[in-house]
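Each structure below is given as C-alpha cells.
No lab work stands behind these numbers, since they all come straight from the coordinates. What you see is a predicted model, and the numbers here were worked out from it, not measured in a lab. Cβ atoms are built from the backbone, for glycine too; each structure is taken alone.
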Structure I
C-alpha cells in the first residue's frame, strides 16, 4: 500500500471507521479557548476544518493571490447598491448553515442591517446570495461549496472563475439533489443578476473580473 495513503483515503474506501464531525458549537469553543486563533484561515465544512484556499492557480494556497484580493475589493464596492435594497454585505465572515457547516464565503449578501447580527451569525434564511472567488479553488467551489449552499437553500451562488474569466451564476437550489438546477456562465461583456428584488440587481461582469492574465 502506498505510503501516501491517508486516514481520509481509508475512511472513503471503507477501510477505517467513520470520522466524528465537529459541531459549530465545538468550533466556536476551539476559538474561544485559543486552540484556534481568531481569524485563522479555516472554515467548518460538513464537520471538518478546511483551510481556505485563496491562492493563485498553481501557486501556494496560503498566499492570498492579488487577483483574488482585487475581485473581493471589486465585490465590496457593490455594498452601497445592495444596502439601498435592504440588504448588506459580509466579506469573508461566517455564515452558519447547519450544526456542522459554517463557511466564510468571499461575499455573502444578507437581509437587514449588520446590527441585526450582533448576537449570532446569519443563517440560511438570512442569506440572499453567496459569492466565492475561485482561482486555484474552482473544482472545490463547483462541487463541495455548491453542495453546501444548495442544501442550505441559498437562492443564488456565484463563482467568480478567475482562470476562465467569467462568473458562473447558479440558481434554483435543489436541496434533495445537493445541487443547483440552473447555471449561467456570464463572460466579461455580460450581465449577472442578483435576486435582491423581483427585478433583481444587475451587475456587469466587467465590474467584478480582474484584468486578463497575459
Structure II
C-alpha cells in the first residue's frame, strides 16, 4: 500500500494523508471483521457498544491473520486507548475505540500515536437520540480536532440496531440539516465496491486542515441469522 505525505503541518507533527487503497483496506478489514464478530450470539441489538467494539476488533485481527489478506503485515489493530487531542495536552482527554497503526507510516515518521482512528457508535434510524449521539459524540470528536488532529482521514462505524444502513444515514443527515449543518451531511462513497460506505467532510479549527470521514454502517442481520 502507498502512503503519501504532505510537508509537516504547523501542528508540529507529521500530517498523515492515507492513499485511497489504504482507505479501502481499512474498510474491507472492517467489513470482514464484522462478519467474524457476528458469529457470536452476544452480538445483538441488546449488546453494549463496548462489547460490539471488542468483537469487531477481534474480528479485524482475525482477518489480518489470514494468509489471504494482502495487507496483513502492514496494518495493526490496537486496543482502545486513552488519547491526547494535541501534543500540548498532558492529561488524556479522550479514549479512542479502535486505533490503527501502519508500518510504513511509522518507519517514515516515527509517529507513535495512532495513524488512523475508528470511532464506533450504536445507531438506528428510528432513534433520534442515537443519531444525535453519532454526531455529537462521534463526528464532532473529529471535527473539533479532539481526535486525529494531524489526520486527513478518519473512520466511523455505526452498529445498526434496527432498520437499514440507509435509514441510519438519512436520520443522521436529518439531524445535521435541522441543526444548520448541511455542509456536514454524509454522501455515498466509492472507496470500495465490496464494502459500501459513506463519506463526509468537516472543517476544523486552525491550524488543523479539514478532515474527511468514512462511515461504515454495520447491520445485525448476520448476527440474527
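Here relative contact order in percent (Cα under 8 Å, 6 or more apart) was derived from just one of the structures I, II, and that gives 14; the source is I. In terms of Kirkwood radius over Cα pairs in Å, the structure with the greatest value among I, II is I. So helix-only ellipticity at 222 nm (-39500 (n - 2.57) for each DSSP H run of 4 or more, over all residues; to 500), computed for just one structure, reads -4500; which one of I, II is that? Matching structure: I. When distance in nm of label points 7 Å out along Cα→Cβ at positions 117 and 173 is computed for each of I, II, which one produces 1.4? Going label by label, the one that fits is I.
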